[in-house]
Every structure is written in C-alpha cells, then in structure tokens.
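In the part that follows, the structures are each spelled out as structure tokens.
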Structure 1
C-alpha cells in the first residue's frame, strides 16, 4: 500500500469519526429536549402553574432577544417596547371585544409588535454598535411615553382584568392548568421557530455577518436586509411573549415598556449564555426564580441590587454564561 493510499484511508476514517460524533451529538440533543419536554409536562403537578407560565413567557422573550444579539450581533436596548406593545394590543382587544377569541387577540398583539419592529429596524439597522443600541433605546423611550399618555393603555394604571376567554371556543383558559399547557405550546412554537431560523442557510449568513460583516458584504450578501429580517422576527416573538404574558396575568402595565425590562432581558441572555440555544431559557429561569424568591423574603427591596451584582460577576467570571461555561467544561473533560 502506497503512502497516498494510506493518507486517503486516514482521511476517510477521520471523516467517518467526525460524522459519527456529529450524529451522536444530535442524538444527545434530541434526548435532552425530550427530557425537558417530559419535565415540562409534569411540572405543574409540583410547581405553581402561574409561576411556570411567567417563566415560559420570559424565556421566550430572552430566546427572541438572543436571536438578535447572539446570532446577528445586534444589541438592542429597546426590546421592552415590543413586549409592551403585544401586551397592550392583546389586553385592549380582549377587554373591549368580548366575542374575540383569545388566540386572535394574541395574534393581533404579535402582529402589532411585528410592525413596530419593522419601523424600529428601518430606522436603526443602518447604524452599528453603540449607535444602533442608542437609537433603539431612544425609540423605546418614545413608545414608553406614548403608552403613558395614550387613553387605550390606561396610563400609569394599566389594563386590569383582561379576560382570558376561551381557546378556539373549546378550552376554558380560566383554568390555570389548561392555560399552562397553552402557554407551553406557544413557547415550543416560538422556540422551534428560533431553532429553525438559526440552523437554516439564513441563520448561517447571520453568523457570518456577526463574525465579519465586511467579508459578508464582499460575498454579495445584502447585510442590511438580513439584519432587518432578524430584527423583525425577534420583535414578533417578543410581542408573542408579551401577548401571552398579558393573558396569563390578566394585566398589561407600563412596567413591560420601561427600559428596566430591556435591561432584564439582556441580563437573562448574558447570564444563560449569548449565542447558545438553551442559554436564554436557563438565564430566564435563574432571574425569574431569584426575583420571585427574593421579593417574598426580607431582601425584597434589594432585588435589583442583587441582580446587578450577579450581572457584574457573570461578566467578570462567566463571560460565556452558565450554559457556555458548562459546554466548555464538557468539551474539555469529555
């Protein structure tokens, strides 16, 4: 056997090993998601369903934000505007039109956030870095003050007593357990859409733009169009989270439009791991659990301070986030 044949055989063997490892990784990922789904199905038997629904809404919010930051490399300080828009539109329609189905109210809120995201994106997408972030913050604050003065939002009082209604006229969403499985289905739909996006050819182009935008431009990609689409998808899923949250709590308030909410979703994403699929879910779980636990204890007034300290420690010690750190540790040892 000649040296060329030996080298060719080694290359074939190496390719087969790589393929087997990739297939094993895919199988592990599928089993992991199946296990999470199984836990989610039985979770309401052990944990208060309303808390779980809050967690799922914020997890979808964080995953939508991560699509923009982690895969397109765009840091938005204005995502609270989309969360609030979805909530307000859904709350107003369900409160004033009794014959409207809950699913239609949520779709209307999602559509409103999508259109608002398109408007934001057209204004901000041509800027980069801190300029992009500041434009989104300014636009979000403008939306906040509009919602503070607008009559349909209830101003500082917000919208209270939003009816949950029925799903498709068949399922009574006033039952917490029924509503939980509906919220779980909404989260899975949004998460599947994000998964499909980031693993599609479009998602690969987004990653190329994030890593080296000038080179992506030189390859002929319309960078602005790709970033705008990512912004709109992120805004739409954020609106879906806000609409669902309004149905869960029967409330839409200015808290969702405040810049603090934009800061919280950044914290969730960074804490869990930017650019990881499951990281924002983990980050949202940690933040929501800490907020719930601390607000009911003696440290209730120090919630924001404690979260700020956690954020600083995460930036200093876990720059890749919790999930990123775990994956890095697993690759090193296994």
Structure 2
C-alpha cells in the first residue's frame, strides 16, 4: 500500500512539474522588403517561411513584412546592418559600400544560363558579395534573380534607340549611385538621381522622361504614364538576401543550419523558376498598351560598347585590377 502511494505521489509530482515547465522560447525573425505579393520576393519569402517552420518544429517564427511597411528598401538594409531587423531582400546599397555596384555592371551576362553561372549559387560573385556583406555587418543568405533590365519611356516623349544622339535632352531617372550616372551620361542621357518612391509622380509631371534599370516585372508599376519599354538587357538584375551578422552568429549551430537550408531551398526555387515568369511579364506589358522596343544588333552593339568602356574601368578602380580580372574571366569578357 505504501509503495503504491509513493508511486502515485511521484507520478503526480512529475506530471505537475512537466505542466509547469517553461515553454521553449521561439526565435522570432523579422523579414521585411518593399515589394508587393506579385514580386518574386514574396514567393521566396513564403517558401523560406514554410521550410524553416518545418525544420525547426515551429521554434523559429518569421514575422513577415512585405510592401515596405518597415520603410524604404535602403532604410530596411540599414536596419538589418544595425540589427533592428533580422533579414531583408534588397538591391545594391552603394552608399554603404561602393563595391556593391559591381552587381549592376553592364553586360557581364548574355542569357539566363550565364546569369546563373556568374551570380547564382556557387558562382564567382558569391565570394565577392560575402566579403562586402561581412564588412557591412551582414551575412549573405543568397541572391534572387529578377531578369535582364532596360528602361521605360513616358507618354509624349520619343523613344531613343540610337545613342548618344537620340538621348539628348532625355531626363533619365537613375538610383543614387555614381556608376549609374557614369553609364547614362555616357550614353547621352541627362541622368537624374532620384528615390524610387518619387518616380511615378516625376513621370506624371514630366520631371523625368524615363526610369533606368527596369526589369520587366517593374514596368507595370508605371503603366498609366508609359508609352514604351526599351529592353536593352544591359545588366542581369539579381537581388540580395541578407541577415544581420550578430543575430545570425548568435544562433545555435543547429538554428544556423535550419536558416541556411531553408534559404538555400527558397533561392534554388527562384533560380529554377524566375526565367519562366519573364514571358508572362512581357505579355502583360503589351496588353497594357506599352510598346516593347528591341534595339537592332548594330544599335545594341554601339550601346554595349559605350557602357562597357565607361563602367569596367570605373569598377576596376573600385575593386582593383586583380579582382576585376577574375570577374571578367568568369564572365568570358575582355
């Protein structure tokens, strides 16, 4: 009788201790970016969140903020570098480091296959980017492909196709990075540095005539004011998935593995599927009444020659001749 009493008492105590034990603290990760749910950022974020939840057994939770509710994309990058936000997907923020502009160097990739070889998982550029991110207090989780780029032209303005002559007097919005000014001044445009948030209004008022560095997926953002889209394929746009370095290194080795694995799975999906989305964007552009303009082989060769002659020496001065030589060799350009 006494033995049974002791057993029952012990079992009750064990059950009580288990019921009152503190729950495992979940790790919350803020992931924010500025694009809407139609952008590839959203699909990649969803796949990452689902995979991380499965790997971690629900102990790593993603607080997801699309659409820019955490601020402009440059602001979110800075928040990640400072540790206020754990992760973001963004473009090159050259005000933080001019080396980052190498990501928009003109005409390194010729097609999607070479784009992946140069900028995708395991590429030569990953080592370059890892060093830049490390110096900025961030960890690179991967690159997301978007598409080749061109520029949009507002209604009421002639579409330039011969450069630099046709571009004379054309006010081209560029992001606030020195290399973009070099490119568009060399090709004949009047380069106007401007925040992305101001572009739509500036196109409506005529403060600018076009927007540079536009992949097909972003043309429709300004469809009410555009007449044409000139698809120059001047650089292969890919974006950066970064995390705060202190936060990441503060995770356990197992947690870091979960994050890396989930990110790798999502990035791999992006590189395997982004190209297929390109044709759909062009169809929507044309259905919106926006003319898609392709340069002739002669026009494209002249444009490319101008871009390369300006940008490659510029970037070599930033990166150094040895590293720039490695990048050119990987891309198969002289």
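Taking FRET efficiency 1/(1 + (r/R0)^6) of positions 193 and 265 (r between Cβ atoms, R0 = 25 Å, to 0.05) from the coordinates of each of 1, 2, which one would give 0.90?
Answer for the origin of the read-out: 1.
Kindly point out which one of 1, 2 the value 1.11 was derived from, the read-out being Rg/Rh (Cα atoms, Kirkwood Rh).
Computed on structure 2.
Computing helix-only ellipticity at 222 nm (-39500 (n - 2.57) for each DSSP H run of 4 or more, over all residues; to 500) gives -15000 for which of 1, 2?
Structure 2 accounts for this read-out.
Out of 1, 2, which one gives 2.4 for distance in nm of label points 7 Å out along Cα→Cβ at positions 33 and 65 as computed from the coordinates?
The read-out comes from structure 1.
Of structures 1, 2, which gives 20.2 when mean count of other Cβ atoms within 10 Å over residues 105-112 is computed from the coordinates?
Value 20.2 for mean count of other Cβ atoms within 10 Å over residues 105-112 corresponds to 2 out of 1, 2.
For the read-out relative contact order in percent (Cα under 8 Å, 6 or more apart), a value of 29 was computed from one structure; give its label from 1, 2.
Traced to structure 1.
Values quoted throughout were computed directly from the atomic coordinates according to the rules given, and no laboratory measurement underlies them. Source: prediction; values computed, not measured. Cβ atoms are built from the backbone, for glycine too; each structure is taken alone.
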